[in-house]
Structure 1
Amino acid sequence: MLSINTYIKTLSYKYYLKNSELNTRNINRSVEAIIKKLFAYHDDELNEVFVFGSYSRGTILPRAYDIHSDVDIMVVFNHDEYGRTPDTYRNWLKEFAENNYNKAEIYKDHPTVVIRLNHINFDLVPAKYEEGWFTNSYYIPSNKNSWLKTKPHDFNDTLVKANKSYDNIVKPIIRLFKAWNANVGYPFQSYDIEKFIVSLDYEDMNIQEGFLYAIKKTTTSNSQTIFQNKSIENLKSNASEVRKCLKEGDSQKAKFYLHYIIPI
């Protein structure tokens, strides 16, 4: 019988979209095609186009476990006309999608334009890039149709550093938490989960210990919704049962309670 640590590690790999060569190949081909079509359609109106977000970090889940899994593509326009709003670029991207993907499901969803293909969603995020005196900055749409400064690569670097520091258990723990989040109806934003997991100290822990420790560090608060707090209470209760079973040496029963947290 597999140890709980090995079992959890196996599940974390099962939740790893890139463990499927076919999935990765199909997605990469679609990304390459989208980027090629974007430059062909918008010609010299584009500065650069690149993948960012959970797909680039290796923390995206297969759609079998997360129906909201998507690949984020930042589309950086040559922002010569400073009167252009984010909506201008979103409309351009929607027009591009409708003219190039007539068989796909396409919709404009703040702050992106989404192309829904068979294997995954592709979120086209309009952006601009400005050079400053000391630093250069990317901007994406805010909630008020204005521009918000962003650093699309910074968190990737933080995650890579943390994952390396803790013997490559941070990314698997993120995937486990994201599988839980999807399994209970998405009480939290995926990016917030990733930031929370990365903020913790997993010194001398394996995946099992790190996962249970991260659950222990989750908290309810007045600033969260009833749904979020209830989800955390249930999570902590089931994790407590897992710990109890492990302490009693009952691995089979520990797996039983584990699957109240994460799907098989």
Structure 2
Amino acid sequence: MIKITSRKNEKIKELIKFRKKNGKTAKDLILIEGEREIERALAASVVPLEIYFCEDFLPKKSENNLLKNLEKKFKDAYFYQVPKDIFESIAYKNNPFGILVLAKFHLKKLTDIKLAAKPACLICDNIEKPGNLGALLRTADGVGLDAVYQTGVLTDYRNPNVVRASTGTIFNLNFTQCKAQELITHLKKHKIKIIAADPDATMIYSDIDYTDGYALVVGAEDKGLSQIFLDQADYLVKIPMLGAADSLNVHQAATVILFEALRQRGFRK
């Protein structure tokens, strides 16, 4: 265990840079914050490289053994103890948990994701807000999707807010980034119908049969879906809106449709 007492320490300066640039400074590295997020990453076999902790923020309950478990299991990792003011400068949350984990993590390749017969998938197209992408991943995990694809990459999956909004489920998913046309070709090859959520569609989302293999496409709230999905989707569907608003938040819309699909396919674990 190494004690860091200066904000000028190179490790601290790198972490501050990592935070300010939302994870875009080091390829294949991800900063994980929060007890639940760290535990889910470990359960998914993510291996920590560096672990930063501050005893002032750690829970006082004796049953909290996360730091002890990390020390016991990852003897090759570097452990850094930092004071409260420095920890606050590297943490993303205003009220941090007390442990930050820097780990190596990269997404799977499109061809590495093996799809079962009649899979259920989600395509996140041009999602700009990290919180929305993270929330979509959380819902994808909740409904047991086989795969999640990110196209038109405007948000870095390593953004701390993606990890936080996903509550760490990003580590449990078959999640990848790819180009839209590449994905469309891949899905059609596997006979997976593409269902695009579009407020201007005429078909109601609940009129679709989701029991066969499908991939739901949702897009950014301001710009909507990329034209390539509007042109090549098998179905365009909408959620009927009865009030003044003409659409839902992208995460809300995806949740409504995905749980309808789950209802049709059967709630089973």
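Out of 1, 2, choose the structure whose coordinates give semi-axes √(5λ) of the Cα gyration tensor in Å, for residues 43-170 alone equal to 26, 22, 11 when calculated. Spell out each step's value before the answer.
Working: 1: 26, 22, 11; 2: 31, 17, 14.
Label of the source structure: 1.
Of the structures labelled 1, 2, which one yields 20.5, 67 when Rg and Dmax of the Cα atoms in Å is computed from its coordinates? Derived from 1, not from the others.
For the read-out Rg and Dmax of the Cα atoms in Å, for residues 99-242 alone, a value of 14.9, 49 was computed from one structure; give its label from 1, 2.
Numbers: 1: 18.6, 56; 2: 14.9, 49.
It must be structure 2, since only it matches.
Consider the structures 1, 2: one of them gives -9000 for helix-only ellipticity at 222 nm (-39500 (n - 2.57) for each DSSP H run of 4 or more, over all residues; to 500) as calculated from the coordinates. Say which. Here the read-out was taken from 2. If distance in nm of label points 7 Å out along Cα→Cβ at positions 219 and 251 is computed to be 3.5, which of 1, 2 is the source? Corresponding structure: 1. Source structure of the calculated read-out (distance in nm of label points 7 Å out along Cα→Cβ at positions 11 and 195, 4.9) within 1, 2: 2. As an exercise: distance in nm of label points 7 Å out along Cα→Cβ at positions 139 and 203, calculated from one structure in 1, 2, equals 1.9. Which structure is it? Source structure: 2.
The value 4.1 for distance in nm of label points 7 Å out along Cα→Cβ at positions 59 and 123 was derived from one model only; which of 1, 2 is it? Of the structures listed, the value fits 2.
No lab work stands behind these numbers, since they all come straight from the coordinates. Not measured: the values here are computed from a predicted model. Cβ atoms are built from the backbone, for glycine too; each structure is taken alone.
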